[in-house]
Every structure is written in structure tokens, then in C-alpha cells.
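J.: Heads up, there are several structures right after this.
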Structure 1
Amino acid sequence: MARKIVITSGKGGVGKTTLAANLGIRLALAGERVIVCDTDFGLNNIDVVCGVEGLIQYDLVDAIEGRCRPKQALVRHPQYANLFILASNKSEPDKYVSPQAVRLILDNLSPRFDYILIDCPAGIEGGFHRAVASAEEAIVVTTPHISSLRDADKVISVLKSYKLKSVELVINMVRGDMIIDGEILTPKEISDILKIPLIGIVPQDDGVFLGERVAGGDAQKAFKLLAGNIARGQRRIFNVTYKYHGFFGSIRRSLKKSL
């Protein structure tokens, strides 16, 4: 049976969908059979981020309403054979979909997969509850910004009512130079404030910011560590400050600030 993990956040713009896509890729490359499911029926774009928007024939609502079997709504990624995308409703984005209906489809698919990553709408409205009701575990995504942390704290409080097996934290878009200079909270301080365990840190990646679908460089290394932590219960956290220590690191910090 698949581990069903909801990937959620308090606010939009923290890189939640990009994280879901890249985590799915890393798990698939490790040999796991993975579904990335989009449950954002208003701003659905996991198919775009994964680069399969032109391959979608059926979506989650088609499966719910019986126009196709659940497995027919899956799109196998052309580059990553173990990665499957389940798009949300693209034709009627305002259509109400119950949490029970989504869970029924994911439970039907679960025996044939190792992971189902559920990309959740931001916030704590109806779409949030629809996504979380189908999950057994949660990853809360935040950035080091105070507004993001405040909203993440609200989400964590609501998640407690679901009695999930685990609720863990990923801090995204982290700048190591700002941590060393004391301009933002450290990952440990953020984890302590939010009172949930840290499972991953992803550095700020200019390529992802500019629209690249798959993270490269340090971000790719960070996602690989995150996937290993999830699959094997490790706690290997990417060191975002390694570039900024010593003499040459101080030069890099100065250059970064001048950009």
C-alpha cells in the first residue's frame, strides 16, 4: 500500500508544487512507484510543473464521476518511468469535490504504488481539508519569512486534529549567506518555533525561480537527501551554508548581497 503524504503550506508562493514534483522525481529515480496528485481545483498546475500538460486526457474528477477508471486518469511521465501524474479538474475548476470522493480514488490506486504525494492548496479552506483527509502523513512547506512561518503555524495547528502518523517540516528557498550573517532564523530555530521535526532544507535556486521544472545543482542534492530521509527514515539535512564559510565564502556573501 502506498504511503499517502500531503504536501501543504500556510500560504502560496513557498514552492510547494515545485517541491512535490521534484520529490516525486527523486523517489521515482530511486525505484519507487510514485503518484503526484493535484488537489488544487482552482489553481491546478502540477501537470504544467511536471511538463505533461499536453498528455492529460482524463483527470481526477473524470475518475470520481465514472468517465474513466482511476488508473486511466494517470499519466506516466515520459522521462521518469516510475512517476505518474494525477491532474485535478481542469474543465470545471469551481466544481465541488468531496474529501470522501478523492480518498476513494486514491485508496483504489494505493495497492499498486509506493507513494502518493498529494499537492494541497495553500491555506486552510475547503481544498486543504479535501487534500488532508486523504493523507496519512504531512509535510509542511515554509520559507524563512515571518509571514510564511506564521501561516505555517496555523496549518500545523489544524493538522493536529487529523491525528496523522507524522507531520514534518521542509524549509524552502533558504539562503545560506543570510543565515551566516544572522539576517534570518536558522533552520533549527524555525523547527523549534513550529514545534515539528525538520526533514529537509532546500536552498534558493535561481533556475527553479525562473521556471525550470527540475531542480539542478544544490537544490537537486537537497531533494535527493529529502527523498532519502522520507524513504529510509534518515535525517540528512542539506548544508545551505557550506559555500559561505572562510575567506572565499565571505566574498561570495558580499557578491550575493550586491545582486
Structure 2
Amino acid sequence: MTEWHFLISALPFVAPAATDGGIVDGAWPLFVSSFWPLLSGAITGTIPLALISFVIGLAIALIIAIMRLSRNRVVSSIARVYISIIRGTPLLVQLFVIFYGLPSVGLTIDPWPSAIIAFSLNVGGYAAEVIRAAILSVHQGQWEAAYTIGMSRRRALRRVILPQAARVSVPPLSNTFISLVKDTSLASVILVTEMFRQAQKIASFSAEFMLVYLEAALIYWLICLVLSSGQSLLEKRLDRYVAH
């Protein structure tokens, strides 16, 4: 029995492969026995973290995009500064500021909420520009038509402009979500239990770093393939409602 088999067998989340003669040596048993713990980490940690952060981030992005388009210079400037800070600083630094920095000023936040806050704010900064560009891509005549039938600017934005902008923003926002799924691996540095942190645990006990990290990369890739397929289907569905 090799050293890593003994260590892996001590982990509650990894069941070592075995035959009638005992534990089988080699990389394949580790690959098989660690697949479910990694996939479980993705299902219970990575994907929920990405989904929650993306939904909150989209809400932030919509508000910031509208502020950015405001005719009020103060409001527009606040949105510009927010976007500049988010886009001009690394996501890892943002995570560290929220989780490790805020306690120094008396505000302590648990790892999971810290990750959601950091990822949501980050998505908000990047997606705001996507939404702003999508709104600006809608022809000015749509605004004028809405005003002609008595709509206010707010109602025209909600009922006419945003639905059209939503179709335009689907591809870039989908790419933002796919990137977010991969970026959730950074949450491991603030002790959030998701797939990459599970990979770190297994790799540290087994000392098979290359194998375990490649296996994690494979699962990330498979998740992104599924998301990319969903994006393509959504784009085709929305394209049916566009006149050519």
C-alpha cells in the first residue's frame, strides 16, 4: 500500500478503489475515487456560488448601467467610479479586502457571504458596461415611438428598450457567467468549500497534484461545455423573434 492510499483512505469524502487483493496501486483508482468528491463540490459549491453571485451581480449591473446613462452628472460619475474600481482591481484583491480586510475595521463576514459579495460586485462592474452597450444599441426610433404613445422614459425603458437590449446582451452576459464559474475557484483562498478547494484537499493528502488538478480542470471544462451549449440554444431561440 502506497502512502497516498493510506492518506486518502483517511478522508471521509474519498473512498479508495479496491479489489479482492486490496487497494489497487496506480493513478486510475485515485482518479475514480476522487471524481465524485470533486463533482459534489461543483454541484454544492461552485455552481450555486456562481448562480447566486450572477443573479445579484446582474441586478447591480442594471442599476449601475442606468446610473451610467443618467443625465445627472453626479449619478453618472458615481457609476463611472464604481466601474473603474471594479475593472481596475484584481478579483483576488477584492476577495481579500472583503474577507481579510474588513475585520480590521470591525466588520467580519463569513467565507460564503464574502465570496458572494465579492463576485456579485465584480459581475456588476463588468456586466454594467455590457448592459449599457446593449441599451445604446437599440435604435433611437424605439424611444421616440414609445414617447409617441405616451410612455414616460422609465416606462419606455422597462417595456420597450430593455426587452430588446436583453437579446443583444445574451452572448456577452453568457460569457461573463462562464468566466464566473471558473473564477469561483478563487474562493478557495478564503476557505469556501467548493470544487477547487476539494481538489486542494485531495491533492495535498495524495501528493498527486498533477492528476487531481487535471481532473478538476476536466470537470470545469465539462461544466463550461454544458453552459456554452445552453447559450447557443438560447441565442437560437431568441433569434426566432428577430426579423431578417
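FYI, it's all coordinate maths here, none of it is from the lab. These numbers come from a predicted model, not from an experiment. Cβ atoms are built from the backbone, for glycine too; each structure is taken alone.
J.: Given structures 1, 2, which gives the highest value for distance in nm of label points 7 Å out along Cα→Cβ at positions 147 and 187?
T.: Max of distance in nm of label points 7 Å out along Cα→Cβ at positions 147 and 187: 2.
J.: Can you spot which of 1, 2 the value 23 was calculated from, given it is relative contact order in percent (Cα under 8 Å, 6 or more apart)?
T.: Checking each candidate, the match is 1.
J.: Right, something else. Out of 1, 2, which structure matches 3.2 when distance in nm of label points 7 Å out along Cα→Cβ at positions 171 and 219 is calculated?
T.: 2
J.: Check the numbers for percent of Cα pairs over 34 Å apart across 1, 2 and tell me which is largest.
T.: With respect to percent of Cα pairs over 34 Å apart, the highest-scoring structure among 1, 2 is 2.
J.: Of structures 1, 2, which gives -11000 when helix-only ellipticity at 222 nm (-39500 (n - 2.57) for each DSSP H run of 4 or more, over all residues; to 500) is computed from the coordinates?
T.: Clearly, the read-out refers to 1.
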